[in-house]
Structure 1
Amino acid sequence: MQGLMQDRPLLISAILEHAARNHPASKIVSVRADGSQARHTWPEVAARAAQLAHALTARGVQRGERIATLAWNEHRHLEAYYGVSSMGAVLHTVNPRLFPDQIAFILADAQDTHLFVDPTLLPVLEGLAERLPPSLRAVVVMGEEVQIPGSSKLSGKVELLAQEALIAGKPGRYDWPDLDERDASSLCYTSGTTGEPKGVLYSHRSTVLHALATLQKDVFSIGAADVVMPVVPMFHVNAWGIPYSAGIAGASLVLPGPKLDPASLHKLFEEERVSFSAGVPTIWTALLQWLRADPSRRFATPPRLVVGGTALPQAINAGFAKEYGVDILHAWGMTETSPLGTANARKPENADWDLDRFLDYARKQGRALFGVELRVNDASGNPIPHDGAAFGELEVRGPWIASAYFNRADDPAFTEDGWFRTGDVVTVDELGCIEIVDRAKDVIKSGGEWISSITLENTIMGHPAVQEAAVIPARHAKWDERPLLLVVPKPGTSPTAEEILGYYEGKVAKWWVPDAVEFVDELPHTATGKLWKADLKKRYKDRVLG
């Protein structure tokens with residue numbers, strides 16, 4: 001016997017209509033590159049998204065057609081988020097920080113027909129003018145007019161349009177189609193640190209379910225009264241789904257544009273009374289340092305913050321909590337997981353822990369959200385004990401987890417029984433909380449045992465003379481691999497190798513201590529700001545430690 005319930009598809013257009021119909025007073029604040037602001041409401045965003053959909057329909061855009069964006073967090077990007085997907089096309093957000101070869105690759109792989117570009121990012125496109133894919137019919141500049149000199153490399157390559165001229169005069173209502181909720185809605189590519197970027201194709205169903213899951217109290221806990229500022233870019237995993245989460249909740253949105261320096265962000269926190277924000281550790285680390293530089297800098301109302309991407313140092317978390325009353329939630333996810341998979345909120349078992357004890361625990365990535373299943377096996381394929389010490393590779397599955405990569409068949413990242421191999425090596429404790437101890441490709445395999453490069457890096461970052469560090473494997477005749485530590489000293493310091501390696505004493509197992517340390521001026525990073533270990537391994541491939 002089946003239930004007698006109505007069957008309505010889970011669609012992105014439903015989020016937009018809900019926000020416009022039920023939350024007309026909520027604000028959408030968008031900051032332009034010059035510091036000026038545009039202010040809208042959900043009904044106005046809905047009307048402009050409808051105008052965009054009419055304009056694209058008039059240009060012959062079909063369902064499933066990929067429409068790319070190269071843009072910051074601002075209102076025209078938000079309108080594309082909703083207008084493109086709701087009409088049945090696929091929104092393809094492109095990371096402007098990727099290397100030019102990677103951008104050219106993903107534009108061709110996605111076969112985008114239109115590319116919406118922020119005026120400040122036209123130079124990025126200029127550098128790709130000779131490599132734009134044949135599928136690309138038009139470049140739409142996200143502004144009032146197209147300001148490109150006649151000598152531009154883009155001239156004559158593609159049709160150049162201005163977004164405001166494109167939507168001018170179009171109706172502010174669109175009869176959004178009843179799509180299949182499993183139809184593709186958006187496309188994001190991984191950063192491609194170990195090869196060409198891989199496309200992850202989200203559906204309307206996965207997007208809506210993911211957004212609903214993030215609204216849980218133990219995750220983002222967003223309500224209609226919240227003012228939400230996604231600092232995480234809208235070109236990176238759909239800004240962690242926040243544009244959709246805010247729409248479902250009916251919350252106000254503050255879109256900070258390209259200027260993410262601490263002073264600009266703090267100004268928005270205060271002027272717009274931002275109550276929730278999400279970003280990567282570098283953003284919050286810089287903000288804390290800026291706050292500390294002047295005792296008068298405070299929060300009138302401390303916001304709730306979420307951090308993801310990499311682990312936030314405990315000292316940063318403690319600084320926000322103890323000095324400014326700001327709580328930071330640690331979460332984990334990937335492009336392939338939409339991205340939220342876990343969050344580290346308190347449970348009854350640790351509800352009575354004091355602040356210092358919980359801050360130490362808060363470094364962990366958290367427990368699974370409802371809808372996400374986790375399994376962790378060791379190197380032999382056996383489930384690990386949940387003791388917080390044993391570690392293995394994390395695999396996940398759920399309704400917003402990728403089942404395959406776009407345009408790639410039989411990728412080894414997906415198991416035969418339907419799980420996604422994350423490549424993250426984790427521990428699991430008795431509360432079900434995972435802690436990432438390394439990437440599978442970065443674990444150092446010494447004499448058949450694993451050493452966590454991340455643990456070694458995080459430990460040495462506590463040394464007062466260390467600005468940045470990386471640990472990579474180096475060849476060893478007896479142990480196969482041993483850890484090599486690379487350190488960027490803080491300006492004005494001159495630490496010795498003995499001093500640095502001695503810092504590990506009593507903090508990690510003796511056999512984990514790196515065999516050698518080298519001091520370097522800088523370390524390479526990927527387009528998303530992560531340590532580029534693949535490049536380091538290539539540089540030091542001939543290094544032998546014993």
Structure 2
Amino acid sequence: MRNRVIAVLLGIVLAATSSGVTSPASAHETSVVRHTSLGLVRGVDQSRSTGTLAWLGVPYAEPPVERLRWRAPVTHRPWRGVRDARRFGDGCIQEGRLFSPSPSGPHYGLDIRDGLKKPVGSEDCLTLNVFRPATSRKNLPVIVFVHGGSNMVGYAADPMYDGRALARKADAVVVTVNYRLGVFGWLDLPGPENRGPADDSGNDSGNFGTLDQVEALRFVHHNAHAFGGDPSNVTVMGESAGAVNVWALMVSPLSKGLMDKAIPLSGGLSFATPASARAYAEKFVDEAAGRASDRGEAVRRLRSMPADALIRAQVRLGAEVGDPPRVIADGSVLPTDHHAAIASGRYRDIPVLAGNTLEEGKLFGSVIGAYRPTDHQRFTWQYRFDPDRPSRWEADDFIVDRYLPVDGPGGWNEEAGRLTDAVFTGIALDSMNSLKAAGNDRLFHYRFGWNQEPAPFGEVYGAVHAMDLPFLFHTFDEGFFAFAFSRRNEPGRLQLSDMMIASVRAFVRTGSPQHSGLGARWSQWPHTMDLDAEDGRATARPGLFGG
């Protein structure tokens with residue numbers, strides 16, 4: 001018996017030498033060790049400081065590298081011993097933009113500006129993060145968050161998506177997910193070996209980022225109980241491109257049994273055609289691998305190239321033809337006609353809480369040449385801005401003369417409003433009305449109007465695209481929008497944040513965002529709830545979308 005015990009202990013020690021895997025170091029740490037379908041993971045106990053537990057950088061699929069590049073995700077192989085889950089995993093390889101990770105790792109910092117237009121992140125990136133209250137409660141609702149970033153950029157470790165406060169305040173398990181982006185996430189490669197008949201793997205579809213999200217949901221389904229969550233009550237939440245992805249998952253046959261409610265924010269049903277995806281892929285092969293009569297050989301060359309070289313090719317081609325098409329209506333992972341799929345009942349008929357910000361378009365001034373500073377300069381100014389000190393800047397330091405004064409005819413407010421309507425209003429109407437026409441009677445919507453940023457940002461950004469996220473996650477201390485949050489506007493915004501999280505808490509339990517703290521009745525679509533706050537008080541007022 002003694003020899004058997006020694007052998008078991010020796011086996012644990014040897015197993016702990018594998019990459020990313022350790023053995024328990026103390027009795028205290030075992031309180032955050034959980035048994036998943038892939039193996040044991042040790043997380044972070046912040047019960048004293050934040051009232052939460054967290055497991056970070058948990059792999060849900062094998063690294064999509066070498067032979068697995070441009071292939072459907074493969075479930076991660078089980079590991080022996082206890083895997084360290086106390087640090088975020090790398091963001092997926094991408095072209096550096098304002099919402100990308102730092103070149104030095106999956107964190108937010110001033111050096112994000114130094115990665116602009118350059119490759120950042122890693123191809124080995126298919127990980128997720130789990131947050132829950134530091135309680136013994138079980139069968140909690142699960143919220144899976146899919147980050148935005150045009151399906152080109154973004155990372156689950158962005159401090160704006162820190163799930164600790166949301167988990168505690170909503171009394172839920174919160175999961176944030178990394179998935180492949182840009183040409184790594186959506187690329188319909190040419191050649192017969194890449195365009196075979198549709199099969200269950202999805203390898204022929206080009207929707208690798210979508211397939212990553214499905215694989216992450218499968219991990220959640222298998223392991224929700226391990227973290228105290230209820231696998232039969234999973235809400236998928238996403239913003240911007242993340243919302244586009246949530247809507248895509250609602251019509252994908254692969255998500256059956258994996259999602260029970262949806263919170264898509266500032267996005268809708270918007271798929272690329274197979275023709276546009278294939279046309280881009282042909283151009284990308286030529287740009288990255290060089291023109292070749294043998295397309296199969298060119299694709300094989302692409303599979304062996306360094307990931308950084310492929311991102312640089314994407315950047316070069318982007319200057320000519322734009323970003324690659326994403327979320328492809330391939331007919332297998334996603335329907336060729338989402339309207340027809342919904343009308344015929346081939347979608348997830350689940351409660352939906354959608355949302356938009358009132359001035360979405362003000363984040364996209366670059367599209368119409370409205371911003372005066374470069375992205376590098378704008379990021380630097382905002383990062384260093386102290387919201388509690390009077391600013392020397394005015395709106396004309398950020399907005400070009402053509403759109404000044406901001407409230408004049410043809411000014412910034414008016415032009416940004418056109419962007420809001422062109423990009424966001426129509427897609428929200430189309431998506432929600434499609435569900436309503438199909439008979440879904442559990443549709444809710446909010447309109448976020450908070451614009452109390454210190455000058456000049458109230459005019460430059462206002463209730464801009466993604467500004468609702470720090471309120472939903474209660475993440476005001478760090479991140480892209482930290483310049484907006486002052487001591488002066490703190491009472492009202494904290495009250496608004498609590499009001500919004502209370503609606504999420506109610507929705508993930510009941511399918512309705514109604515709660516007593518609103519002080520108003522939240523009617524179903526096409527009605528909306530206008531959520532706003534002055535410096536000292538939050539308000540919720542019923543309205544009509546588009547009215």
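Can you spot which of 1, 2 the value 3.2 was calculated from, given it is distance in nm of label points 7 Å out along Cα→Cβ at positions 111 and 151? Going label by label, the one that fits is 2. Here distance in nm of label points 7 Å out along Cα→Cβ at positions 487 and 527 was derived from just one of the structures 1, 2, and that gives 3.4; the source is 1.
When you work out distance in nm of label points 7 Å out along Cα→Cβ at positions 303 and 471 for each of the structures 1, 2, which one comes out largest? With respect to distance in nm of label points 7 Å out along Cα→Cβ at positions 303 and 471, the highest-scoring structure among 1, 2 is 2.
Every read-out reported here was derived from the displayed coordinates using simple, explicitly stated rules and does not represent laboratory data. Everything numeric here is computed off the predicted structure, so don't read it as measured data. Cβ atoms are built from the backbone, for glycine too; each structure is taken alone.
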